1. For relative contact order in percent (Cα under 8 Å, 6 or more apart), find whichever of I, II sits highest and give me its label.
2. So percent of Cα pairs over 27 Å apart, computed for just one structure, reads 40; which one of I, II is that?
3. In terms of Cα Rg over 2.2 N^0.38 Å, for residues 112-159 alone, which of structures I, II is highest?
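Values in this text are rule-based calculations from the coordinates and carry no lab data. Owing to the predicted nature of the structure, the values given are computational and were not obtained by experimental measurement.
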Structure I
Amino acid sequence: MFELGPALLFCPGDRPDRFEKAFSRADAVILDLEDAVDPAAKQRARDAVKHADLDPARVIVRVNAPDTGEYGADVEMLRSSPFFRVMVAKAEDPGALALFDRRFELIALCETARGISRAADLARDDRVVALMWGAEDLVASLGGTGSRGSDGRYRDVVRYARSRVLLEAAAHEAAAIDAVHLDIDDRAGLSEEAMDAAASGFAATACIHPTQVETIRAAYAPQASDIAWARDVLAAAESNAGVFRFRGRMIDEPVLRHARTVLARVL
């Protein structure tokens with residue numbers, strides 16, 4: 001079961017000087033061996049990650065895509081490391097996950113057209129505890145030039161991919177992780193997207209800068225009014241069997257489940 005979050009912070013794997021700060025600022029750190037690392041620094045990054053003095057319970061290591069020459073070396077390094085939670089970049093083929101033995105928990109990063117289309121197949125692997133999606137690589141795989149329109153919002157095809165990953169994750173009892181917000185200074189946009197992610201059912205949101213962590217945490221935290229409503233409606237349910245009316249609203253079991261989710265996020 002995936003229980004990390006809500007703010008997962010990427011950190012370049014070849015910058016061990018940043019590991020401790022990233023680890024201390026976020027709910028979990030993603031040590032990145034893929035896009036954040038120059039090709040010439042891949043081995044240096046593997047060495048740094050292998051010897052990182054961090055609690056493995058709050059570390060995710062993103063490995064290179066399975067169709068690259070770096071993937072096998074990344075997996076081999078991890079076998080002799082204390083880290084067991086791995087994010088597989090550009091995941092597309094469930095068969096490529098077979099390199100990981102049963103001690104590993106995998107996060108399949110669906111960020112290509114083929115990866116989105118095979119999200120369900122990836123989620124069926126019992127080592128996969130979460131699915132994540134990515135916007136920019138997805139649009140690049142489609143031959144597009146940008147994930148957002150002039151209004152700053154995701155294009156329809158990107159919103160579809162986000163929704164499909166969330167649905168397939170839930171359908172296969174895996175968690176879903178929302179994509180990074182690349183505009184570091186756009187706190188309002190990040191807050192809006194993270195609030196939508198929390199309300200929609202995402203377990204966490206990934207980020208690329210320490211200043212984004214608190215914005216994500218605040219977005220996932222229930223408002224005081226929501227907490228009060230959840231407590232009141234659950235208390236009312238104790239004396240009302242089946243469907244009942246509460247403050248002008250019909251209450252049934254799905255609504256009560258929403259309320260329980262709100263309170264679970266307070267703990």
Structure II
Amino acid sequence: MFDVQLAYDRCGTGPPLVLLHGAGHRRQGWLPVIQRLAPHREVITVDLPGFGESPPLPDHLAYELDTAVIVLKDFFADLGLDRPHVAGNSMGGLISLVLAQHGMVSSATALSPAGLWTPLGRRISLALIRQVHRTARWMPPRLAKRLSRTAAGRMLMCGILFGRPDLLEPEVLLADMQAMISSAGFSPTLAAGDRIVFASQVHDVPVTIAWGSRDRLFRRPRADSITRLIPRARLLRLPGCGHVPMNDNPELIAHVLLTGSEERSAG
């Protein structure tokens with residue numbers, strides 16, 4: 001036990017579905033889909049260590065995938081979750097695939113997951129993420145507030161992340177921006193990402209992988225490169241959605257999460 005406490009919310013009824021956010025994001029990023037999921041799933045949204053309201057990892061623990069696996073294993077045990085369904089976006093999508101590879105979940109749904117990239121693609125994507133963080137960090141608050149009030153301003157601020165930034169509420173954008181700036185886990189997580197390529201095979205857990213058609217942050221990998229690792233993966237395209245798709249089309253994303261977490265076997 002690492003004894004790492006995580007902030008989380010829990011609601012709904014049905015099979016448990018744990019939702020994992022991306023680097024620099026927070027559990028509230030799933031709010032657009034929660035009401036659509038809660039009648040059918042017990043939904044658990046969680047802030048990963050060093051993000052949102054969860055404290056950073058202790059100094060002796062590294063922001064590595066192995067750490068995330070152990071922390072979430074303890075988290076599942078604390079909440080009485082026996083192989084829950086899991087879904088994640090970006091970094092959370094990568095963690096979902098790793099949990100599936102370890103057999104810790106009943107299904108995994110990954111929305112634009114990290115890790116399924118070439119070394120060049122990884123360098124480009126991580127450089128773009130760092131640029132988003134630098135821009136958020138150095139943008140004067142008054143300018144950020146002014147830009148957030150218009151669709152054009154929201155496109156300028158976060159068009160690389162969202163397919164439809166015009167649909168994002170200004171208050172949500174500003175809160176997300178502050179969460180990214182203050183994330184103690186952001187820099188060490190991206191440093192660990194410099195060494196990560198997901199190359200493990202998943203055979204016994206149903207996996208769904210979906211990519212937004214407007215994802216400007218991560219290049220969609222070739223289907224055969226995925227099916228070599230996950231032969232029975234269900235691959236989906238999310239029309240009009242960006243890298244963080246939950247706000248772009250909540251109805252579609254909720255449908256993907258529900259069908260991805262249906263009680264079914266890998267075969």
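1. Comparing I, II, the top value of relative contact order in percent (Cα under 8 Å, 6 or more apart) belongs to II.
2. I
3. Sorting by Cα Rg over 2.2 N^0.38 Å, for residues 112-159 alone in descending order puts II first.
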